[in-house]
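None of the figures in this text is laboratory data; all of them are computed from the coordinates on show. What you see is a predicted model; the values in this text were computed from it and never measured. Cβ atoms are built from the backbone, for glycine too; each structure is taken alone.
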Structure 1
């Protein structure tokens, strides 16, 4: 698929760096042209068709990026030494805080990730299953019957409640405050992470000023929860993530600071509910447009067979990735990848959506066929909705189990009404891509349907 090689038109630099070709117009000019002519709005797939599997692209926040989607190059990047490739997302690091995994690279990242890993270990995950089903059932109870309604808001509330209870292990006034604060914090933070907006305060009225005010409210609330948790004589018996982080120790025996805990919890709370909720909305959108598969999946779920459900989740994430790309920053000079030689400081974008629609990896990639994953474990360098390597989403197993539990609850307790309408368009929510109409759902209580029958 690579059309552009080091010999046929790449950008060359006097120092010997070799980079592929790409669009020359500045980003703002391209966006202005697109506003007058939608045909000029180029997607990553359009760029791949125009320049080949690797190309340069200038983006807000990230500057000049090398975009790659060659399978072997993706494998190399995910397996790379973290001292050669590190964190590349300055805005996301500012949003989550300097103590979060999003802001760290190298040894600090390794140490912090090591402390967080036990929270998402298989044995601990099993404890969350009943909690997830309980919140899913409660969150779906108020959906109107027989009327189209966006599923995304309800799914966001369900996944937020799940992650709040998982992280803090209890209810109370401070969790109610976070339940109100976090959706607003996430919405604004997603925009700030994706756009080059000056970090002006303007007395708290500029975007970063509003965000910083909300972040201060978050920090004050979490500080109170940390203080209460540290004073809890039974903290050693608790299974929530906050208690685990308070008891965690680095290799030198030192504990995490309160600010590090607050930053990591914000990363878990935001990344742990918004992306999962959006995937659930896409799952509903896909099911309603594939009625034959919907009936087949319901039968499998009723029979207690999770294989088809897992295959369905994989295919939703392949065809409707919530996060379309992931980034690395080159930390060494002259980094070699494929035919390219990349200077220090360059950002490399791995096109998740490009990899997952590569016809060399997936037959008929534009078709929605969950059965392609039956009896087959996805290659971790081909199906990559959670990224890969040392920077792979640490909550990937948690998110997959949550998708399983919520969808199983939905399908066993509700009947979805199919539709012949066209699929919903993609809509950017800053960092994530959601169904434009919120994943419209029309449902009936399965129990009521049985009674009527």
Structure 2
């Protein structure tokens, strides 16, 4: 609950309380979709390209909303109504003021791949010692991040905030809202190249997180990442992770992961074994140490949906549903893990890696060649943009037009003991492979 007076909420948002008692208790949280309204919620009517969300204010109130935050023409004079000129800017301002009111430690997490898993790992690690709140699923944009902050209850001690971007200036916008004490950049890779043009530009966009940290904050970055070195700051503590870094993964034995943390050995019994998540855990340990938290001894992580979910089919086939997103870095990691996992045969159902720009066909072809080198037995491409995977693959291939067709092929192509990876960019819709 936003444990503050209605008058404070209006002032924090930069608006006017045109109706309601300024001394009344504040709302439970903020929402932008009337379908998600619960009693006590503040409905924020965001103007859209086609529809002004403020026009749904009356419907939100019928669903039990505490009140509304809209442009003046949609403010209802009979309930808690906050009028503002720009509802999105007001939402962001309200979130920033609530973050300050909480006085929690804030860790911002971004990266080309693995930022959601790193957020999940870090939040689980911190919850053993601090009351921690983090983004649900991928509420990580200029809208989702402030909604996440406004879900945090008074008494929250740590906020773990994933930060997404597709272009220049977007991370800076999120940093201005969250004001993080620690910024984590998981990695830099070839993503969003259609918009940014080069991997150096991707690095600069991610590094807005470092640039806009307050003096005395901490930045957690991959060890020996040349793309980030020009963006490091003398007045921000830099903690490196990965091989040769301040925090490095050493080995996994019998479910216990061993890390070197600035020369000290730390052991964690973990609920996962993927090499990329063991590396992500090093970043999480570094971020936790930056706010004075030790990792403990056991780490069970409920990962966000569609990110490495293991599904056991009745037929005896194991499916790894990792279809939330894909780029060359995450595709490589997923295929390498597939190849290293015991199975009778290994199949990969791959959708396109989106937004790779003019070199997209080459990136797809290289991933197909990697799958061939790793000994993947069967490759199924989904959709025309994914066809170049097959040109680099020398084994058995099948091309289908839709995820549903790929799902229909599974019973024909698989046998007990097989392991299947499903991976592609969100636009490919591969979650429909399993219906």
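Can you say which of 1, 2 returns 10.1 when mean projected area of the Cα convex hull in nm², for residues 125-284 alone is computed? Structure of origin is 2.
Looking across 1, 2, the calculation of relative contact order in percent (Cα under 8 Å, 6 or more apart) that yields 11 traces back to 2.
From which structure (1, 2) was helix-only ellipticity at 222 nm (-39500 (n - 2.57) for each DSSP H run of 4 or more, over all residues; to 500) calculated, if the value obtained is -14500? Going through each structure in turn, the value belongs to 1. Looking at structures 1, 2, which one was distance in nm of label points 7 Å out along Cα→Cβ at positions 397 and 413 calculated from, given that it came out as 1.2? Structure of origin is 2. Figure out for me which of the structures 1, 2 the number 38, 18, 10 belongs to, where Cα extents along the principal axes in Å, for residues 69-108 alone was derived from the coordinates. Attributed to the structure labelled 2. Work out distance in nm of label points 7 Å out along Cα→Cβ at positions 317 and 373 for each of structures 1, 2, then name the structure with the largest result. Largest one: structure 2.
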